[in-house]
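Listed next: structures, encoded as structure tokens.
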Structure 1
């Protein structure tokens, strides 16, 4: 990426097909056209916000010693390089993408795109950042790479999700295409290389949902793999490794084999001047996105109810939320983040939901345990019908005198319809770094470096700020569980 160039195929190897345009082009070729939409200052600001959010989440995850296996493996086998692997230092780009890709999901604060059921930041940003650091890309190209990576991942994910909530983990299977696009763009590679990289991404797509039915680390591994695979695809494309142009829609391609019920043409929904990064939801609370609508309602309703008088609470939501988050007695921090009962109880009692509220002391709190037992979950067919484009909830709180207080929403705080403002996202970032033990001055320097990105010529200030914060992490062994 940094010093070599794309060479012509040898005389004995088949020539690459020309890049097709128009209706005869493959889906990946037409995706390249989508990614040439105009880029406005507001788009770059949104990309920078997504980058800030991911940086805070990743540093908090490393500080909590999430996914230590990734850092231990790289520390043992790694080679010094120019890319930051959070918790391990300067390593090669594939290693950095792998380590950083393991950190985004485990504290359940990662961004989400509803229509694709996909956490693009977990895989796109680690790949984009590693490729940009390795190739000494200018900041503008890094931000553009994030825009392009999200666009590709979310378009493919939306088409896949039209077939229902499949057994594939979309962040891994669909996200890898976004990681490849982000890496090739950040590295400044050609359109031809981008197409080859997308073809190689399809060869590396992976991630099945059995991991959520058992106490595993596999979800984080799938994201780490997808981020690293994006870098691998870019490296291989740079050096002439040809990829299938019809990797998405061909008879033995991604959609027919992985998602036979998908709507592949959704990938090519009419391009507009609005990048899909603006459709992404930020998580204000460290919990599965499925609990967020109910948590927001509980916080809003708590001032109007006497907690001691509650006899029964019914949370009505869509089927997938119940499938993922029905845990009346969570035993670990990970289970607490996937418990509608626990998260709603915390919100009602404390008017908040923070990282400390999912740790062992909170799980043993008697008042929370009593309130959890009062909470029933029920499927709301209308909400199920609207999933995944709308992820809402309805809460009914009944008191002993027969009074029923109700609240409902189709959205959660952090969705584009109910956005968290820049100040709120900055507060989340500082809270995450405080949780990781990073000094306020070091956290402030990262924010300042990110804010200055669009007007700077190099990533040196951001790289230095991230390295300083990562170097000051006091990584403590996890005390409560294997899969936190």
Structure 2
């Protein structure tokens, strides 16, 4: 029966859905599976050729880039694609938010509007074309293959908030059911919801348990506290928050499964992922160029911490060239024993946020607060905000209002305060403080969530 369902999902439903969406996912996936075993020289030639055409296109047709790299000729770009890339400006989220039209052009592909959850302080809306989305989704499946997970195998994701779970399009819910994919709300981990999640995860064998490392740890603590049987997926795939060594060891031992780490975002897709060699994360080289740069935008040496900027090689309708991810990371000059030619990321450090601590010592990912403020209670009159945990039961929301707009109306403040108390599992005093500006850290990085309460354990 399982084999029949998988065959129906992968041989019939997938091709029909991909065609309906205009996304050549199957074609890209077949290409990437073959190309991942090319030698380094062949890979670099292919990547550089694709980069050259993207930069020529951007310099000629995208107003933002045309104004800033007018001295770069197509011949010069094709002669030295990587050197030309270094002359392109770093693209900031704030610029995209305020000037989206200057980054777009008509390419003939269907456009899909997408939104971030607000992990830089406010949500970001942008467009991706179906060709780019097809390549990104193929890359995601390729990374699952690296972890030993095939299409149609059961996957449980501890990821989205309940509003996203409930409001997913009907077609997505249908394909999830056919593929045996389960999406769970990881933003509200109560004893009641964890018991239900354990029932769902344990209903039948799980190929991959995916989600935030904080969610995995929360389940582990609950299982140990109540002396329950721990779920045993075949692999655990961690993303969305830093995965430190102590967390990897604890999760692997608790779940009895190897842990694979991935890194990416909505804007450019999956950027890097681990293979079963576990030598670091491979840059997804068929779709992505990842740079680690200093404050001036110049690349730093492997082993040196710097800002992560990404170029998506397939995004032509709204190119993101040297897009600042808002994270810091380290490249490695090692080679993985797996034989794939892609560069390695030694680690992603200093994500834009800190975990908050409940009075009982459990931790909450900062994304919870940005989702509550920026998505559940949409407030267009707020330009930037920062959530600060002063004590276990005192939260301060600093915000910069748009000119001549109130910011957070009274009813919205009441709703946000109630939701924060809900996720903190206790009543909280929530203060709203108007600011003219919110400062960045000395590194230039903007933190949307800061906690002054320590848990006694390393943060992620």
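Throughout, read-outs are computed from the coordinates displayed, never taken from laboratory work. Quick caveat, the model's predicted, so the values are computed rather than measured. Cβ atoms are built from the backbone, for glycine too; each structure is taken alone.
The value 15.8 for mean count of other Cβ atoms within 10 Å over residues 79-86 was derived from one model only; which of 1, 2 is it? Before the final figure, lay out each step's value.
Working: 1: 19.2; 2: 15.8.
Clearly, the read-out refers to 2.
When volume of the Cα convex hull per residue in Å³, for residues 207-334 alone is computed for each of 1, 2, which one produces 122? Of the structures listed, the value fits 2. Using mean count of other Cβ atoms within 10 Å over residues 55-62 as the calculated read-out, with 27.6 as its value, let me know the right label among 1, 2. Going through each structure in turn, the value belongs to 1.
Match the computed value 0.90 of FRET efficiency 1/(1 + (r/R0)^6) of positions 311 and 447 (r between Cβ atoms, R0 = 35 Å, to 0.05) to one of the structures 1, 2, and report its label. Derived from 2, not from the others. Supply the structure label, taken from 1, 2, corresponding to helix-only ellipticity at 222 nm (-39500 (n - 2.57) for each DSSP H run of 4 or more, over all residues; to 500) with the calculated value -10000. Considering all the candidates, the number was obtained from 2. Here relative contact order in percent (Cα under 8 Å, 6 or more apart) was calculated and came to 19; which of the structures 1, 2 was it taken from? Derived from the structure labelled 1.
Starting from the value 5.4: which structure in 1, 2 was distance in nm of label points 7 Å out along Cα→Cβ at positions 199 and 303 calculated from?
On the way: 1: 6.0; 2: 5.4.
Matching structure: 2.
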